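*Asks:* Multiple structures are listed underneath, in structure tokens.
What follows is calculated from the coordinates using simple rules that are stated; it is not laboratory data. In this text, all values refer to a predicted model and were calculated from it rather than measured experimentally. Cβ atoms are built from the backbone, for glycine too; each structure is taken alone.
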Structure P
Amino acid sequence: MKNQYDVLKGPCLTEKATLLHETDGKVVFKVHPKANKIDIKNAVEQMFKVKVKEVHTTNMPGKQKRVGKTIGNTNNWKKAYVTLAEGEINFADEL
């Protein structure tokens, strides 16, 4: 990827993401579909000055939506589960 600001699109703020952060110290991000785990790790470490332990990614399929007679799909997107090293728990306060 070109730079770290292209990799991370934003945090994924859901109930599951909040629970993962509180219990396991994981943070969930929406990322660029072509970003790999190394790009994601480098972007998080540079932008937020934290130590990343590991990164897991998943591709989320778009959902089918209907407006009147027209049926279409929302865009596919990629989600990254970033596990932070010990002692990096206050990360979500910066988001």
Structure Q
Amino acid sequence: MATVEMPRHVDDPPNLMLWRIDDVTPFLILLVIGILINQTMIFIGIGLITVRLYGRFRESRADGYALHGLYWLGLMPMPHRSTPNPFIRRYLP
């Protein structure tokens, strides 16, 4: 039986039963898409493969790497005034 990582600190990502939310999210999104276009079994398979690949990706990177990538692409805006615009790549004096 594989070991299950339980959160030990307050700032650990939230869990849905035994899985981290960021592991379950791609599967649930693909499941909903599969239900909407009436191709559920195909998208369940694609979802399982996506979860496996994302898990490997996440384990080989630092914590918060995916969130930083989303910010860099402009998909996760920050409401703070001190956070710079992600589309400004060069700052001139």
Structure R
Amino acid sequence: MRRSTLADMRAGVSLPGFRVASGGVSTLRPGQVSHAHEAHTHVDPEIFLILSGSGKVHINGEISHFSGGDVLIVEAGEDHHLEAVSEVVTTWLHLEPA
């Protein structure tokens, strides 16, 4: 996983060689975990824009903290899910090769 902030990405959030295939906005309530009971991977990268709140991102069994303004880039094949500490609002973007 790569981590940045929206403020660091002055030229915009993108990954060379990929385009957005699908996406959406999700809200997790405190204590809620996305994809909690199963492995969750993709064949292409996924980007999470954390709009508000704080939580933990689980990547291949390792845990890191995140908060509003963070950009999380999950690499292809990484098992991942988010865990909300406070209410978390995130935009998620599934990518595909351009």
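*Asks:* 1.7 is what came out when distance in nm of label points 7 Å out along Cα→Cβ at positions 27 and 83 was calculated for one structure; which of P, Q, R is it?
*Replies:* Only structure P yields this read-out.
*Asks:* Can you tell which of P, Q, R yields -16000 when helix-only ellipticity at 222 nm (-39500 (n - 2.57) for each DSSP H run of 4 or more, over all residues; to 500) is derived from it?
*Replies:* The structure behind it is Q.
*Asks:* If we compute volume of the Cα convex hull per residue in Å³ for structures P, Q, R, which one ends up with the highest value?
*Replies:* The maximum falls on structure Q.
*Asks:* If you work out relative contact order in percent (Cα under 8 Å, 6 or more apart) for P, Q, R, which one comes out largest?
*Replies:* R
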